[in-house]
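Before anything else, here is the set of structures, which you'll find just below.
A short reminder: the numbers here are calculations on the coordinates, not readings from a lab. Since the structure is predicted, the reported quantities are computational estimates derived from the model, not experimental observations. Cβ atoms are built from the backbone, for glycine too; each structure is taken alone.
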Structure P
Amino acid sequence: MKTKLSLVMSVYNQEKYLKKAIKSIIDQSFKKFEFLILDDGSTDNSWKIIKSFNDPRIKVFRHRQRQGLAKGLNFLIAKTEGEYIGRMDGDDVAYKNRLEKEVGFLDKNPEIALVGSWARIGDQKGRVVGFFKHPTKYIQIRRAILSYNPFVHPTVVFRKKAFKQVGGYNENLFYAQDYDLFLKFVVRYPCANLGQFLLKFRWDPDYKKQKQQHKIGLKIRWKAIKDYGYSKEEVFKLIKPLIFYLVPTAVKKFYWNLRFKAK
């Protein structure tokens, strides 16, 4: 009998947090899954840490040279057996009931193609400094998605059949490939978030990287309006993210430092 759920994780130089991330999945209350992990050309001890786990549910792969997240995830998903695909990142921590809640939700709601959840935000020391409480209902998500990304990538579980139908991750994108995928999902299928904190998301204070992500995000939104079936009347929703992109990095850094205080 095939596994219902397949988890995929592509890792690049995440030795500092990787052990906790993997352990948080293998210790889940929901036990019946396969866990595919790819070392995408890491130059640190990530591969050694991945190989140290002796769990029959874990399947490991390695790229000698870095291919990028989108290629890595498409590579892994092509090898999965599950009806559902779950995401996980190598620097986050899933709470014990995450998979039980998300798989149960998809089982009970066959019309939903993708589900995510709320997430607490942790700093580099693991302290909780904020949270993501994105909209839970499809109509709210549909209204919001051109303004901002309403999903936390490592919280999502989606139906593999729908993933294939939307074309998977765009391998030409080095950043924001998750946002592009969600735009393709939401315009075609009902999607949802669970109003529960099921993951601790590691905040990356690399503002130069974030600037690139925001720039690519603007291009992705425009592509969605042109190519994915979003209405041209929704172009006004690009105004807010454009303004945010134009705000100087120093101002953004000041804002986030004020917002993200250890709690």
Structure Q
Amino acid sequence: MTRMRPDGIVTIATDFGVQDAYAGAVKGILLRINPRLRIVDITHQIPSFDILEGAFNLNFYYRFFPRGTIHLLVVDPGVGGKRKGILIKSDDFFFVGPDNGVFSFVYDRENIREIRNLTNPAYFLQRVSPTFHARDIFAPVCAYLSLGVEPKEFGTSAEVCYKFKFPEPVCGKDRLRGEIIHIDRFGNLISNISSDLLKDEKIRIKVGRRTIKGLGGFYAEAKKRELIALIGSSNYLEISVSQGSARKLLKARAGGKITVEKIKK
């Protein structure tokens, strides 16, 4: 079971960027309520309003933190609207943020113990801005949670959280069709095809007008500026260029198609 410590960890990931002081204000509220907190900045460079990117990033890092970590994730294009704020408690972690799909992977992959809509203003700032719930609602909730306030105190119980429809690969007899769901800063194209779907068979991968034969094991297997397909650290099929950018070489973007074909003997 998740257990809280006043000197515990809160991770923060947002689409706030680093030019403005929004992330700093969130951290200020966390530390004002609980000065013993340890804050870990994951990223503030999630593309603006991109909920799927936020969900993908969270899925990449959350499991590597100690049990009891609170993960604050804010990509919130609907702030001030009808979407609710939410607290999710799993066996090992807590998740706080907008209920707009950013916790879709968590809901599918964690053993969820409790879900609460954030409805109790006793744990918000006294004045809540309709445009900055990260500072005025989510940060105070995280801080009070770290001090041992029980999840039930923050609001009403919910059965489920909002979950977007994740694009699933289409499987055929000798062909698998997927798509690019994330492009990292190195230009690597990360697909929705997990390693579980790729058996020990001879395959070729088609992306754009290019074809790659077989899977590599690591980036340096390819020659400089050469395309390579491999299973990346996210455990998904990834298209990369050794010391280069697959995004630039292939002029790729999220949503682009990737096809895996079995090579017949």
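A few points about this structure:
- Entry that produces 0.8 once distance in nm of label points 7 Å out along Cα→Cβ at positions 80 and 160 is calculated, selected from P, Q: P
- Structures P, Q were shown, and distance in nm of label points 7 Å out along Cα→Cβ at positions 8 and 176 at 2.1 was computed from P.
- Of the structures P, Q, the one that 16 was derived from, the read-out being relative contact order in percent (Cα under 8 Å, 6 or more apart): Q
- At a computed 17.8, 54 (Rg and Dmax of the Cα atoms in Å), which of P, Q: P
- Which of P, Q yields 19.8 [mean count of other Cβ atoms within 10 Å over residues 56-63, calculated]: Q
- Label whose coordinates, when helix-only ellipticity at 222 nm (-39500 (n - 2.57) for each DSSP H run of 4 or more, over all residues; to 500) is calculated, return -11000 (choices P, Q): P
- With mean count of other Cβ atoms within 10 Å over residues 16-23 derived as 18.8, matching label from P, Q: P
- Which of P, Q yields 0.95 [FRET efficiency 1/(1 + (r/R0)^6) of positions 32 and 120 (r between Cβ atoms, R0 = 30 Å, to 0.05), calculated]: Q
- Label whose coordinates, when Rg and Dmax of the Cα atoms in Å, for residues 168-247 alone is calculated, return 11.8, 35 (choices P, Q): Q
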